[in-house]
1. Here volume of the Cα convex hull per residue in Å³ has been calculated and equals 163, so which of 1, 2 was it run on?
2. Going by FRET efficiency 1/(1 + (r/R0)^6) of positions 113 and 257 (r between Cβ atoms, R0 = 35 Å, to 0.05), which of structures 1, 2 comes out largest?
3. Please state which of the structures 1, 2 yields -12000 when helix-only ellipticity at 222 nm (-39500 (n - 2.57) for each DSSP H run of 4 or more, over all residues; to 500) is computed from it.
4. With mean count of other Cβ atoms within 10 Å over residues 73-80 computed per structure, which member of 1, 2 shows the largest figure?
5. 1, 2: which one has mean count of other Cβ atoms within 10 Å over residues 33-40, as calculated, at 13.2?
6. Computing P(r) over Cα pairs in 10 Å bins from 0, in percent, for residues 41-184 alone gives 9, 21, 22, 18, 17, 10, 3, 0 for which of 1, 2?
Structure 1
C-alpha cells in the first residue's frame with residue numbers, strides 16, 4: 001500500500017526545505033558532545049554493578065513486566081523504586097511512567113478539565129504541548145520566561161475553574177532555566193497550580209543532582225514535578241512526583257499510565273541504580289566544572305544562548321548552514337548535532353552542544369575553535 005497523495009506531498013515539501021528527518025547511526029568513533037548522557041552513567045561499570053545488586057536483591061526473574069501496572073505488571077521492585085524516588089525528591093508519592101513523553105502526556109491530558117485554563121511557556125517540550133492538546137482545557141502560551149505576559153494571561157483568565165502554569169525547569173532546546181522562584185510567586189498570587197518538568201535538571205542541579213526545584217527550594221510549591229531517566233540518569237522511564245492524592249488520581253485517570261505495559265523489572269532496576277550513582281558519584285561536580293569552563297571559553301561568542309545547564313546552543317540560521325557547520329566539526333572527531341527547523345523556528349537553527357562529566361578541557365577548546 002502507498003501513502004495517500006496528500007501525505008506524500010507533505011514529505012516532498014519537507015524534503016524541498018532541507019528538513020526531512022532520518023534516523024542517524026551512532027557515532028561511536030566521535031567524542032560525545034551531543035547525547036543527553038551528561039553524567040556518563042549509561043556506560044558506567046559502577047552503574048551496571050548497582051543494577052545487578054538491585055536485580056539480585058529483589059530476585060528478579062522475568063524479562064518483562066507482562067502487563068499494565070493495574071493488571072499483572074506491578075511488582076515489589078516497582079513499589080520499592082517509587083518509594084526511593086519519593087524519598088530522594090522529598091515528595092509524598094512518586095509514580096513511574098515508561099518515558100518522559102508518557103509522563104507529560106499522562107499528567108496534562110488528565111489533570112486539567114473542561115473549564116480550566118493551562119498557561120505554558122512557549123518553549124515547552126513537544127510532549128507537554130501534546131499532553132495539553134489531549135486535555136479538555138483551554139490553553140494559551142506565554143512568551144518565554146516573560147512573567148509580565150504570564151501575569152496578564154492569568155488576570156485575563158482569572159474566572160477559570162482552575163488555572164495551571166506549566167514550564168520546564170531547564171529548556172531542552174535552549175538550555176536556559178525557568179525563573180522558578182518568580183513563577184512560584186506569580187502562581188501563589190493568582191491561585192494557580194504549577195507543573196514543572198525537570199527532565200534536563202536532574203543530575204545537573206541541586207543537592208546530589210535533585211534538580212533545579214531543589215536548588216531553588218521550591219519543591220513543595222509545585223503541584224507536579226516530572227523527572228526523566230533517559231538523560232543524565234543514563235536509564236529509561238520517568239516519574240511523576242506530588243501528593244498522595246495526585247498519585248491516586250493518576251492511577252485512576254492517566255491513560256498513558258493505565259493503558260500500557262509497565263516498565264520491565266530490568267528498567268526499574270536501572271532507575272534504582274542511577275539513584276545510587278547520583279548519591280556516590282563525583283560526576284556532578286565534574287560536569288559543573290566543565291560547564292563553568294565552557295562558559296568561560298565561549299564568553300565572546302555572540303551567537304551563543306546563555307546557559308548554566310549542560311545544554312549550550314550556538315545559533316546558525318538556515319538548515320543547510322547549520323548542517324554544514326555540524327559536518328565540519330564531525331570531521332574533527334567531535335560529535336555535535338545540528339538542530340534544524342521545524343524542531344526549532346525557522347531562523348533559529350542551531351548547533352546543540354551537550355557537555356558531559358568526562359569531556360576534557362582540551363576537547364572543549366578544540367570544539368570551540370571550530371564554531
Structure 2
C-alpha cells in the first residue's frame with residue numbers, strides 16, 4: 001500500500017527539481033542579459049566622456065558667455081563625480097531618455113523610432129536575398145565539393161568578403177543608374193511621391209501596399225533593389241561559406257552513410273537529414289548576419305541617401321551630436337542582444353536536446 005505513495009512522492013520530487021533547474025536557468029539567463037546590457041551602457045558612457053567633444057559646447061555653441069556655459073554644464077550634471085553621472089545615465093536610459101539631439105532638437109529615441117523602420121526594411125530585404133541564394137549555394141558547394149561549382153561559389157564568397165561595400169555601392173550606381181538607367185538613383189522614393197502615403201509601419205513598401213498606392217509601392221521597390229542587393233550579396237557570401245562548412249561536417253557523419261546504404265533518396269539525405277542537423281547553427285549565422293546588416297548599413301545608407309539609422313548616425317557624427325551617436329549605439333547593442341535571445345529560443349524549439 002505504501003508503494004504508490006512512495007512512487008508519487010518521488011515523481012513530485014523529480015518534478016520539483018526539474019522546475020527548480022528551469023527557474024535557475026531562467027534567472028541565470030536574465031543575469032547574463034542584464035550584465036551584458038550594463039556593460040554596453042558602461043562602454044557608451046565612457047565613450048561619451050573620453051571623446052574630445054565638449055557636450056556643453058555642442059548645445060550652447062562656442063560663443064556663449066561663461067555663465068551660460070556653467071549653467072548648462074550643471075543642468076547636464078557634468079559637475080558631478082563620474083560614478084554619479086553613470087548612475088544618472090543608467091536611470092535615464094532605463095526610463096527611455098537617451099537625451100535630446102542637437103541636430104534635430106528632438107528626443108533621440110523619437111528620432112530613432114522615426115528612422116529605424118527604413119533600416120529594418122533594408123536589412124530584412126538584404127537578409128532575405130542572402131538566405132535565398134546563400135544557403136542553396138552553400139549546400140550545392142558542399143555536395144559538389146571540389147567541382148567547378150564549388151570553386152565558383154567560393155570565389156563569389158571571397159569577392160563578397162574582400163570588396164568594400166562602399167565601392168560596390170558606387171559601382172552599382174554608376175553602372176545601373178548613371179550608365180544603363182535601369183534603376184533609380186539614391187533615395188528611398190521619388191521626390192514627387194514623398195508625404196503621400198500615411199506612415200503606419202514606417203516601411204515604405206508595406207505602407208504603400210496598405211494604402212493601395214501601387215505606383216508608389218512599385219517606385220519604392222525599384223529604389224530598394226540596388227542597396228538591398230548589395231547588402232544581400234554581402235550576407236550571401238557569409239551564409240554560403242558557413243552553410244558549406246556545416247554541410248561538409250554533417251555529410252561526413254555515419255548516419256549519412258547509413259541512410260545512403262539503406263537506399264534513402266539522395267535529395268532526402270541532403271535536404272532532410274544533413275540540412276536538418278545544420279538548422280540550429282544556421283539560425284545563429286542568419287541571426288548574426290541580420291544584426292550585422294542592421295548596424296553595418298551605415299556606408300550603404302550614406303551612399304544611397306537612405307534615410308535610416310545609418311544615415312542618421314553618420315550625420316550625427318559629422319555634427320558632433322554625441323547624444324544621437326551614443327543613443328544609436330545603445331539601440332543597436334540592444335537589438336543584437338534581442339537577436340541572440342530570439343536565436344536561443346529558436347534553438348529549443350527546433351532542437352529538443354537544447355531544452
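Computed from the coordinates by the stated procedures, all read-outs in this text should not be read as laboratory data. The structure presented is a predicted model; accordingly, all values stated were derived computationally and were not measured. Cβ atoms are built from the backbone, for glycine too; each structure is taken alone.
1. On the way: 1: 163; 2: 235.
Considering all the candidates, the number was obtained from 1.
2. 1
3. Values: 1: -12000; 2: -24500.
The read-out comes from structure 1.
4. Working: 1: 17.0; 2: 13.1.
Of structures 1, 2, the maximum of mean count of other Cβ atoms within 10 Å over residues 73-80 occurs in 1.
5. 2
6. Values: 1: 10, 28, 31, 20, 10, 1; 2: 9, 21, 22, 18, 17, 10, 3, 0.
Source structure: 2.
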